[in-house]
1. Comparing FRET efficiency 1/(1 + (r/R0)^6) of positions 5 and 45 (r between Cβ atoms, R0 = 30 Å, to 0.05) across structures 1, 2, which is largest?
2. Work out which structure the value 0.15 belongs to, where FRET efficiency 1/(1 + (r/R0)^6) of positions 69 and 133 (r between Cβ atoms, R0 = 35 Å, to 0.05) was derived from one of 1, 2.
3. Hey, FRET efficiency 1/(1 + (r/R0)^6) of positions 101 and 117 (r between Cβ atoms, R0 = 25 Å, to 0.05) derived from one of 1, 2 reads 0.40; which structure?
4. As an exercise: distance in nm of label points 7 Å out along Cα→Cβ at positions 93 and 165, calculated from one structure in 1, 2, equals 3.9. Which structure is it?
5. With Rg/Rh (Cα atoms, Kirkwood Rh) derived from the coordinates and found to be 0.96, which of 1, 2 does the value describe?
6. Computing distance in nm of label points 7 Å out along Cα→Cβ at positions 189 and 205 gives 1.6 for which of 1, 2?
7. Taking distance in nm of label points 7 Å out along Cα→Cβ at positions 13 and 181 as the criterion, which structure among 1, 2 has the greatest value?
8. Of the structures labelled 1, 2, which one yields 2.6 when distance in nm of label points 7 Å out along Cα→Cβ at positions 125 and 197 is computed from its coordinates?
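Each reported figure results from applying straightforward, stated rules to the coordinates on display, with no laboratory input. These numbers come from a predicted model, not from an experiment. Cβ atoms are built from the backbone, for glycine too; each structure is taken alone.
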Structure 1
Amino acid sequence: MTDLRNASYEEIVAFVFDHWPEEEVDDKWYWNLQEDVQIEPRQAIAFLTQLCNRSGELFDQFTPEQIAEGIHYVFGAGGGYEFYRHVWNPSIPWPERRACIHAIPRLYSDVFERDFEELQSCAFMLWDSIAYDYYCGNRHPTTDAEDARVQDAMFEALVSMLKSDHPETLRGAIHGLGHLEHRDGNRTLRDLLSSSRRIPSDVRTYAAEVLEGHFQ
């Protein structure tokens with residue numbers, strides 16, 4: 001068992017990011033863990049919030065490849081159960097979970113907008129991982145109040161990202177809005193397309209594709 005329950009923020013950062021970034025997906029360190037990872041749910045949310053808010057500091061310790069791999073872990077299938085899925089955990093006070101969701105755009109402004117090629121997949125796929133349960137019907141915001149308020153907080157975070165002029169941030173937000181299935185998602189994309197903003201042509205094209213349901 002890998003026990004992080006008494007670990008400091010810095011120790012969890014080292015656990016997540018201090019690994020040799022293997023090229024083959026099946027060789028990633030987190031698929032080869034021999035022990036379960038133990039972390040308290042409230043601690044996991046606090047860690048993610050602090051990680052997002054301090055994400056620019058990662059470049060002081062790790063390479064872009066290591067950062068990409070760690071982000072894929074905590075926001076992906078490898079470590080999602082231990083980390084990001086607790087945004088739906090009702091045992092954690094809602095203000096803490098909402099703050100965590102609203103901190104995610106800092107990853108874009110402080111990390112992904114530095115234009116490292118190794119991080120582009122993270123920028124595009126992060127919200128895919130987080131919001132996919134709404135797209136595939138595993139979350140029910142029309143009948144479940146918890147699912148609804150998490151969806152609303154994610155929508156607020158994604159809309160805030162649309163204020164960016166950076167194409168990676170815009171594409172990530174548009175992709176996320178497609179998967180989130182929020183009631184105001186299509187209206188938001190239509191407003192973006194009809195605005196007078198100067199948006200890169202490929203981003204504009206992608207937003208139109210998402211409106212038509214083509215965004216895989």
Structure 2
Amino acid sequence: MSITLATGAIVAIAKTYAASVSVTAATNSVAAGFTATTTLTTGSAHSVSPGEYVEVTSGWGRLDRKVARCTTGTTGSTLVLENVDTFDTVKFPSGQGIGSVRKITAWSNLSQIKSMSTSGGDQQYADVTSLDDVVEKKVPTIRSAVSMELEVYDDPTLTWYADVTVAADAATPYAVRISSPNGAKTVANAYWSLMKVPMMAKNEAMTTKVSLSYAADPVRYTA
């Protein structure tokens with residue numbers, strides 16, 4: 001059994017991106033599971049190196065808007081996405097994964113986080129009970145939207161405050177990266193919102209809230 005403490009975790013927002021590069025081919029992963037990799041071919045040379053992160057736009061709906069880390073084999077006009085499982089050709093039809101990628105060139109760490117909570121992601125079900133059934137039957141459909149809320153000590157002069165404001169005003173997804181003390185990382189694309197009026201209570205420090213709504217499933221890395 002392994003236990004990871006939340007103390008020391010770092011949350012960051014993508015600050016800047018490189019220009020988009022077209023993806024002319026997307027190869028399904030050769031194996032399924034946590035260590036699967038997906039290979040993308042770009043229409044021109046890119047500047048991505050192994051260990052760097054990209055935002056993916058894809059004809060594959062389950063890959064579209066994901067944020068992923070590139071790994072060994074990334075070079076020239078080839079991108080190898082780490083821990084991205086596209087083995088199932090029903091979910092990821094061959095030849096339909098083309099789109100574009102853009103490299104995340106800088107991150108901005110959020111400081112003064114008081115607490116962080118996550119909600120959503122619950123499995124939804126369709127009732128398929130027949131008239132002659134004596135036990136209710138349900139089958140899984142979709143999952144509810146995942147949201148994350150950060151309560152932070154209010155200080156609009158902090159650098160990240162301006163970066164989150166830009167993301168919130170743009171109303172388009174910006175990447176989030178959560179780095180755990182043990183080196184594990186979780187990355188996702190999310191819509192950001194910032195409450196600009198601080199919360200105030202007697203004998204307590206002023207705080208505000210940063211809210212995120214995930215635009216695609218997150219990708220987790222153990223290190």
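1. 1
2. 2
3. Values: 1: 0.40; 2: 0.20.
The read-out comes from structure 1.
4. 1
5. Only structure 1 yields this read-out.
6. Numbers: 1: 1.6; 2: 3.5.
Matching structure: 1.
7. Working: 1: 3.7; 2: 2.6.
Going through 1, 2 one by one, distance in nm of label points 7 Å out along Cα→Cβ at positions 13 and 181 peaks for structure 1.
8. Traced to structure 1.
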